[in-house]
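*Asks:* What follows are several structures.
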Structure I
Amino acid sequence: MADIANKYPDNVLGRYYVDDQCIDCDLCRETAPANFGRNDEGGHSYVLKQPETEEEENLCREAKEGCPVEAIGDDGE
């Protein structure tokens, strides 16, 4: 389960975030490309934009549920 205390600093402020458990599998970026990006230097994903529509919210939820290491949290601020 994602831990807000370990979230990457490149996440934008908001509900969703990616923490340091990310293994850079690309699932979230494929599922919700408008909302997740890749930090090339660190080799991990992060939330580049919080969902603004119902469709984006659904895709972010799908990415969170599909994350193989549970690195996506939805209790951010």
Structure II
Amino acid sequence: MKNVFFSETLDVTGHKCPVPVLRARRILEGMPKGGVLKLLATDPMTLIDIPHFCQENNYDILKMAEDESILYFLINKTGE
């Protein structure tokens, strides 16, 4: 999984809950099945909120990482 290509990037750094999930939902709804969203966030609650959102909506988290207080998620739109 070294070279995962993403379709869209969403930067919600500086935003607090529920903004990251709401914006991710809007973008993922408009993406084709199989698309990958790269989400960047700083709110620590996204570590809970994004996985829960993905589980509820049948999206796969391909990767979660943190680098210098920025949280990175790669979300695959697998189904609905």
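*Asks:* I, II: which one has distance in nm of label points 7 Å out along Cα→Cβ at positions 6 and 38, as calculated, at 0.6?
*Replies:* Considering all the candidates, the number was obtained from II.
*Asks:* Tell me which structure, out of I, II, gives 33 once relative contact order in percent (Cα under 8 Å, 6 or more apart) is calculated. All intermediate terms of the calculation are to be shown ahead of the outcome.
*Replies:* Details: I: 42; II: 33.
Structure of origin is II.
*Asks:* Right, here's the next one. helix-only ellipticity at 222 nm (-39500 (n - 2.57) for each DSSP H run of 4 or more, over all residues; to 500) computed as -9000: which structure among I, II?
*Replies:* The structure behind it is II.
*Asks:* In terms of distance in nm of label points 7 Å out along Cα→Cβ at positions 30 and 54, which of structures I, II is highest? Mind showing how you got there, number by number?
*Replies:* Working: I: 2.8; II: 2.2.
The maximum falls on structure I.
Each reported figure results from applying straightforward, stated rules to the coordinates on display, with no laboratory input. Everything numeric here is computed off the predicted structure, so don't read it as measured data. Cβ atoms are built from the backbone, for glycine too; each structure is taken alone.
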